[in-house]
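*Asks:* Heads up, there are several structures right after this.
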Structure I
Amino acid sequence: MKICVLVKQVPDKNDEIKLDQNHKSVDKNNFNFVTNESDNYAVEEALLIKEKLGGEVTVCTYGSESSIQVVKDALSKGADRGIFIENDQNEDYDILNISKIFKSAFKDENFDLILSGLQSDDIGNGQLGVLIAEHLQMSHGSLVMETETSDNTKIKVKRELENGWFQWSELDLPASLTIQSGINKPRYASLRGIMMMKKKPIQTIKLSELETNAQSIDNLKAMYIPQKTKETVKVEGTPDEIAEKLHNILKNDLGLL
């Protein structure tokens, strides 16, 4: 089975967020970058499927030059090869246009299974797996908590629904699955795995070399970090007066009514 796992480099959750002087981007100089949490579970699930059915696990990421490290980390855990799509144009793209970039990079790969984390810890839109399934005409399963495979034609997935309910679904391959955190226990890279990683191939594809109709974000005016404020208003009067004043505050000042 030919499996691809999408991984993303994100800032550590404990890093402090600061903006550049132009207030149009985040200052990344002090970030401690790590692999997105749910992507670690996707890598582990791909390795478990490979150990059961055989095949090849490819790890792919898109981003700046430093993003290649998350590919190396996955190769150290047992993945076979890597694909690094380098954003050499330094443009910002929304998730729809990023999915178009992956589509262009994967057009000749013919993956049987594409796994991705449920959502990224930085943006958190949770749409990439769905969009890739649409672009590549694949089956799709979201919020996957368990998988069962016996051959290279179908896969059964246990999906998490609302209010503690779950659903088993059988999907035809090829398929794109978004993996929920907690589906398994991700392994650590061994010393042997780290040494073997250095011999594994990593294909670097520059964004400028891809034929894609992705369009960069061009309507961003400014970014800001919400400021914490506190204001106490004391409402006095008779019960009728208090009720009227509260109604005016909720409707006119806060816009809640």
Structure II
Amino acid sequence: MSQTDDKTTHFGERTVAEDEKAGLVHGVFSSVASRYDVMNDVMSVGIHRLWKDAMMDWLAPRDGQRLLDVAGGTGDIAFRFLRRAPGATAVVTDMTEPMLIEGRKRAEAETFADRLDWITGDAMSLPFEDASFDVYTISFGIRNVTRIPDALSEAYRVLKPGGRLMVLEFSQLPNAGMQKLYDLYSFNVIPRMGQAIAGDRDSYQYLVESIRKFPDQDTFAGMIRSAGFEQVKYRNLSMGIAALHSGWKL
């Protein structure tokens, strides 16, 4: 067995071989694709929409920019970006084709058809040339990547000089008591919602577990700096339930 074959990572609370994780994540999102947007609204009581709007407020899309939204799934971020910058263009890429199919069904997809492309791709090996985008976003997707440093290196590669990275992801509450209460909700309520609404408890159990495995805000900011980004900053949303991380390729 080669050294590469020996490498392991986490899939929620399970330890799996690195080369197995992508397939397992693909299975999760293929399973929940048709109910993904509904579950996001239910799980967050609609607050995910405010978080995504906050992302756009900080990002401040401009005409002429080209966006790459990685793990972009059903298009939420790309649609918001194009709405705010009528002269911009966007590419949504996701490793899970069923998620992209659901995105193309949305009414906004038709509205922005001449400015928006949908491409299947892996965050760790993007099918795009160097320095080809002005903005790179990934929303609630980077925690599912097998090797996060590889994804951040790819983000740096495909951005133009002066380009910007922005990551929206679940994070850690700074208060231990509040974090415990949030964990009780997450582990006890969300998988049951997944079963009731999407008919899939196991996938939402994994999604909850993956949130707890993701690095805290400062650790993740350090990973972004290690990938070469500068002026790295973050903002907590809803006291740290989610966080926005920003960095620049300078």
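*Asks:* With distance in nm of label points 7 Å out along Cα→Cβ at positions 16 and 160 derived from the coordinates and found to be 3.2, which of I, II does the value describe?
*Replies:* Details: I: 3.2; II: 3.8.
Clearly, the read-out refers to I.
*Asks:* If you don't mind, another one. When distance in nm of label points 7 Å out along Cα→Cβ at positions 192 and 224 is computed for each of I, II, which one produces 5.7? Provide the component values of the computation, followed by the final result.
*Replies:* On the way: I: 5.7; II: 3.6.
The read-out comes from structure I.
*Asks:* Looking at distance in nm of label points 7 Å out along Cα→Cβ at positions 112 and 184, point out which structure of I, II has the largest value.
*Replies:* Numbers: I: 1.5; II: 4.0.
Sorting by distance in nm of label points 7 Å out along Cα→Cβ at positions 112 and 184 in descending order puts II first.
*Asks:* Quick check on the output: 17.3, 52 is Rg and Dmax of the Cα atoms in Å, derived from one of I, II. Which one produced it? Don't skip to the end; give the middle numbers.
*Replies:* Working: I: 22.7, 80; II: 17.3, 52.
Computing Rg and Dmax of the Cα atoms in Å on every structure in I, II gives 17.3, 52 only for II.
*Asks:* Work out the source of 19 here, i.e. which of I, II gives that when relative contact order in percent (Cα under 8 Å, 6 or more apart) is computed.
*Replies:* Working: I: 24; II: 19.
Only one of I, II returns 19 for relative contact order in percent (Cα under 8 Å, 6 or more apart), namely II.
*Asks:* Then there's this: Can you spot which of I, II the value -7500 was calculated from, given it is helix-only ellipticity at 222 nm (-39500 (n - 2.57) for each DSSP H run of 4 or more, over all residues; to 500)? Walk me through the numbers before you get to the answer.
*Replies:* Details: I: -7500; II: -14000.
Derived from the structure labelled I.
*Asks:* Further question on the same structure: Could you figure out which one of I, II the value 22.9 for mean count of other Cβ atoms within 10 Å over residues 56-63 was computed from?
*Replies:* Details: I: 22.9; II: 14.2.
Computed on structure I.
*Asks:* Starting from the value 13.7, 40: which structure in I, II was Rg and Dmax of the Cα atoms in Å, for residues 200-239 alone calculated from? Write out the running numbers ahead of the final one.
*Replies:* Working: I: 25.9, 77; II: 13.7, 40.
The read-out comes from structure II.
*Asks:* To which of I, II does the computed value 5.2 (mean projected area of the Cα convex hull in nm², for residues 96-167 alone) belong? Could the numbers behind the result be given before it?
*Replies:* Working: I: 5.8; II: 5.2.
Structure of origin is II.
*Asks:* Now for a separate question. As an exercise: distance in nm of label points 7 Å out along Cα→Cβ at positions 120 and 136, calculated from one structure in I, II, equals 2.3. Which structure is it?
*Replies:* Values: I: 1.8; II: 2.3.
Of the options listed, only II reproduces it.
Each reported figure results from applying straightforward, stated rules to the coordinates on display, with no laboratory input. None of these values were measured; they are calculated from a predicted model. Cβ atoms are built from the backbone, for glycine too; each structure is taken alone.
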